[in-house]
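Below: a set of structures, written as structure tokens.
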Structure P
Amino acid sequence: MTFEIGPIVVGHNRFLTGVGRILTRELDAAGRFALTHVHAYADFQHRTGATSRATKYRVVGMATKRTVRLSNARRVATFLEYGTKPHIIRARRKQFLRFTVRGRVVFARRVRHPGTKPYRFLYNATDAAGRVLIANLRS
């Protein structure tokens, strides 16, 4: 008994191409979901919305290993994502810092900042998108 392997190879390649297209489409949908999640559920106080709008996603990788990469190019995004430790803020350009406390103007050469908590908005969006991706691939 002999088998012609050519049609089997062609069918296998078509199957892999189809799976690749489905995976790319679902990864793209997961990336869009992650962006929506950042806009809707970021816990930090939005002043201008620029940090949320600066969040981007890309589907990266080769045919065998693809992933969604979520990023934000704004410098403040790192501080929002990971938080900051307590630190001292010093006056740089002028001799004093000027700010308002309980309606009174206060001047100081330096202040002790207590640090900020991490909001993990990119991590949470990536995690939620991963769960949605798995649910979509299983259905």
Structure Q
Amino acid sequence: MWQLIERDFKAVPDRLVWDREAGIGKARLCEPVAAFAGAIGTKIVQAPPRDPESKGIVERTNGYMKRSFFPGRHFSNPQDVQDQLDEWFSTVANTRTHATLKTRPIDLFRTDQQSMRPLPPYTPTIGIRDLTPWWWTR
């Protein structure tokens, strides 16, 4: 979440709608995620389970990526996938005029971004920072 906010949004939205996944909590947010949201002053709303309509824009984007991004591409590792995807979003997906919206997604995002709060002056505590097993440190 922090990477998305810091790297892509460059601002803090009032709320994030997130897929219901075990990593952030199922019925309610797990303590570290709730603390993170509180630290940056945002609300995390979990999408209802098994309800693709509640996050239709995400499902539609997934279909668009399957048709327009993945065909014919090859990847050497997960970082290569991310790098190519970032490039594709910044040069193709977000800069084209969207058929339904009649505008470019990047322009809508810039409008939304203006209503977001500035990033905090610190990096909040996020997740587990050190995954090195204690017995490896001897």
Structure R
Amino acid sequence: MCREIYCRAVNGPMNDSVIIHLCYSDFEESFGNHQKCIEIFKKLLTFKDADLSVIYINYMRHLLRTLGIEEVRRVFKNARIDNRVDYRVYVWAAQQEYRIDHNAVVSLKILDLAVKRFPGDLNLLQDFFKHLKCIHGKGFI
């Protein structure tokens, strides 16, 4: 019943709603339908007026829960090529690298790429310094 409602919503009047698609993906994930979730995220990535950074981050969160860090890295590589994303994708990826592997070098390289791509972005610099503080203090982000 719920699946039918979601299907009608994403294929009907709410076909351009990012929130409905994300809810549908969460619903499918709760039943272990990971391939369907991936299809939903791939559809979301085709949306023209959506915040692609939010979509990529949610997609990578799903992949981290279900398939692991290697798949997340593959999607992050695609996100880096996509001109529609902002610094938040880089910050999220750097945080995950540090959380999972405790590898400060990799996480800082990711943030360095972000600084090169988004020079002068004060929000990025603020998050960069928070990350440095976390690494130096061995705290959690």
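State the single structure among P, Q, R that was used to calculate helix-only ellipticity at 222 nm (-39500 (n - 2.57) for each DSSP H run of 4 or more, over all residues; to 500), giving -9500. So the calculation was done on Q. Set P, Q, R, criterion mean count of other Cβ atoms within 10 Å over residues 99-106: the highest-scoring structure is R.
Matching task: 32 is the computed value of relative contact order in percent (Cα under 8 Å, 6 or more apart). Pick the structure from P, Q, R. Source structure: Q. Here FRET efficiency 1/(1 + (r/R0)^6) of positions 3 and 27 (r between Cβ atoms, R0 = 30 Å, to 0.05) is compared for structures P, Q, R. The highest value is that of R. With Cα Rg over 2.2 N^0.38 Å derived from the coordinates and found to be 1.23, which of P, Q, R does the value describe? Going label by label, the one that fits is Q.
No lab work stands behind these numbers, since they all come straight from the coordinates. This one's a predicted model, so the numbers in the text were calculated from it and none came from an experiment. Cβ atoms are built from the backbone, for glycine too; each structure is taken alone.
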